[in-house]
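The structures considered in this document are given below.
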Structure I
Amino acid sequence: MESLKKILGIVWIILALLTAYFCIAKFGIPKIVSGHQEDVVFGIIILFILTPIITCGLGIFGYYALKGEYDKEKM
């Protein structure tokens, strides 16, 4: 079970990188450069609020899982 947690830690880190890419390249930047006011506001919210929260949360969770912080011996 501990090795599964470490493998899933890598999966979470990869998921964090993919989330950062999609939030920036597919949702954030195209909305900001669209020119419509409601799209610009949505793009700013995606880029500066949601992307750091989601990406850092997934990355930190994956890092801790990879380092073994969730192992039973640590409890």
Structure II
Amino acid sequence: MPARVERTDPDGVDYGRVMQLTFVATIVAGAPLVAMLSLAVELTTWTERALFAVRVGAVVWIVTALSVYLYERRANG
């Protein structure tokens, strides 16, 4: 059985770390943000609620992903 790899030393940006941080930050910051923004909009059906969450969540995700990537790039560059 091969030895277990516990550390990596990537050149430049560690994209695995970027994906993990994006996932966690999007859930921690995005879920409350979507909930707060939904209070200002009338969402009468489950379809409207789901579409609203997807639209707002996509914006939150892309902003979070770009922010984390730029942070990691600056920290390692």
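Taking relative contact order in percent (Cα under 8 Å, 6 or more apart) as the quantity of interest, name the structure among I, II where it is greatest. Of structures I, II, the maximum of relative contact order in percent (Cα under 8 Å, 6 or more apart) occurs in II. Work out which structure the value -0.68 belongs to, where log10 I(q)/I(0) by the Debye sum over Cα atoms at q = 0.18 Å⁻¹ was derived from one of I, II. The structure behind it is I.
Coordinate-derived values only; no laboratory data. This structure is a prediction, so every number in the text was calculated from the model and none was measured.
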